[in-house]
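What follows is a group of structures, each given as structure tokens.
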Structure P
Amino acid sequence: MTSEIRVNKIENRSGLGTVTFADTGVDLAGIVTATTFSGSGASLTNLPAGNLSGTLPAISAANLTNVPAANITGDLPAISAANLTNVPAANITGTLPALSAASLTNIPAANIVGVCTAGLTKTGGFGKFASYALLAKVHDSGTSTTYFGGYTTGDWRTRDIDTEISDEDGIVTISSNQFTLQEGNYLIHFECSMYHCGNHAIRLQNVTDDTTAGVGNPNYSYTYSSLLMTKGTCRVSIDSAKAFEVQGYPGTSKTTNGMGFAMVNGPCHSVRVEIFKEA
């Protein structure tokens, strides 16, 4: 015959440990000593780290939060950093891989270093002028009797231009002693030579529109005076392609050498035009 004792609580003689029998299970209070425990530990909480020993099994750390950096050792696996934000620059070391910077905006100029090899468009911030060209009528060296040609008074005379000395950005073309510019704003310096022609006036003529874009300074050369360059500067704003000429008007006619003569010690220019295209 089976015997049983029914109680709701067992207490040791010192009163420091109890076993309480409830309808839902057994509650233990005090220190429990056993050789082994079995069953799920899912409901265990507040276990002191000092009481955990051995190797944890491979489990997911998906719910771990606020883990101190000092407690993370070893190499992190290769993972995506797509969701990393506010990473201090001091914590980023090594060489960044090649990636697109298409979406980068508002980068302070002081943070851009190195040499840019391509991709820049000059739309401002590089000074007043974006492009430069230099045109001239070039003469080889010669003697004092190597003349540039006669100069006849009574009307404006077109001066020769035949050489692009500099035009890195291709802002100008030359044809038949005229140069053509495309739409834009330009500062133009122009000058040409004369010899023994008395008063001398020059102008930059917009041939396309038959208007005067700018005029030069007054100049004077007569008997025994030097070969002189008369100069002018003007600003031009055009909304389409326009052709220009440098024109001169001598006070008196001078045959054979009124436009000047060659130098014996090297090439020279009888006409020169400098073009600065604004940014």
Structure Q
Amino acid sequence: MRARNTREKRRDALLTAFILLVSFVVLSPLLLALLTSFKGLSEITHDVGSLPEAWRFDNYARAWSSLNFPLALWNSVVVTVLSNAGVVLISSMAAYRIVRHPSRGNQVLYKIFLSEMILPFQVVMIPLTIVLKKLGLINTTGGVVFAYLGMGVAMGVFTYCGFIKSIPRELEEAALMDGCSELRLFFHIVFPLLRPTTYTLVVINTFWFWNDFLLPLLVLSARELRTIPIAIDSLMGQYIMQWDLALPALMMAILPALIAFLFMQKNIVDGLTAGAVKS
């Protein structure tokens, strides 16, 4: 018994050491970027790995004003909120229809959604840009949101379908017998039950919408419409890299998404478990 306890303690110690090592490796680039954001440009180019000789807190103020950071922040918030709302609404309603009305057409539609998840964005970006141009959505916030809806609904449908299969039909049948319409049934009974999956989907998509660079770069060109990644990219010239402004802007860009994750992290595991594929 004593030997078994010793082996278990040794195993736990090794596991803890391994987790700490992996955490350090994963977080070290972020820590390096944070320390470097307080350096001057000459320090960064001379020795990026050293501690700051003088802590340049004014880097953050300069990045805030140089990038018009409040405007870029607002644009990112608008795109993220509208895209999340659209994906959640459309994908949840589509998933409910597919699960509760399993016709041949709905099954074909579900397979189309699944096949869309396999395609990389690089395959569809040129046709997508052409479609947005014909619709007059190039260089508009609505164009970015419209594109995110087209690409994000598939994952939402897949996730919601697994959870909806676990909802007892008796709840819906009782509501229908009491005279509830199908639309009211969905929004007042089914949709509130989808909350764990919705939380998970919103967190995953928030990181995607917030950090995405290529799609906004293709759609947006006006300075006043730039999201945070596009604004930060403007600091990267062909010959000069303004690292003393780009790194503070990067740290400020991470903060809102990190706060959202910390507030919603307790719902992620429940949502992933609830949204698992059911037979």
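Here are some notes:
- When mean count of other Cβ atoms within 10 Å over residues 204-211 is worked out for each of P, Q, structure Q gives the greatest result.
- Among P, Q, which structure scores highest (criterion: mean count of other Cβ atoms within 10 Å over residues 172-179): P
- Comparison of P, Q by mean count of other Cβ atoms within 10 Å over residues 92-99 - largest value held by: Q
- Computed 0 for helix-only ellipticity at 222 nm (-39500 (n - 2.57) for each DSSP H run of 4 or more, over all residues; to 500) - originating structure among P, Q: P
- Origin of the value 6, 21, 25, 23, 15, 8, 2, 0, where P(r) over Cα pairs in 10 Å bins from 0, in percent was derived from one of P, Q: Q
- Structures P, Q were shown, and distance in nm of label points 7 Å out along Cα→Cβ at positions 44 and 244 at 9.0 was computed from P.
- Calculating FRET efficiency 1/(1 + (r/R0)^6) of positions 132 and 220 (r between Cβ atoms, R0 = 30 Å, to 0.05) for structures P, Q picks out Q as the one with the greatest value.
- Looking across P, Q, the calculation of distance in nm of label points 7 Å out along Cα→Cβ at positions 52 and 252 that yields 1.4 traces back to Q.
- Value 30, calculated as relative contact order in percent (Cα under 8 Å, 6 or more apart), assigned to which of P, Q: Q
None of the figures in this text is laboratory data; all of them are computed from the coordinates on show. What you see is a predicted model, and the numbers here were worked out from it, not measured in a lab. Cβ atoms are built from the backbone, for glycine too; each structure is taken alone.
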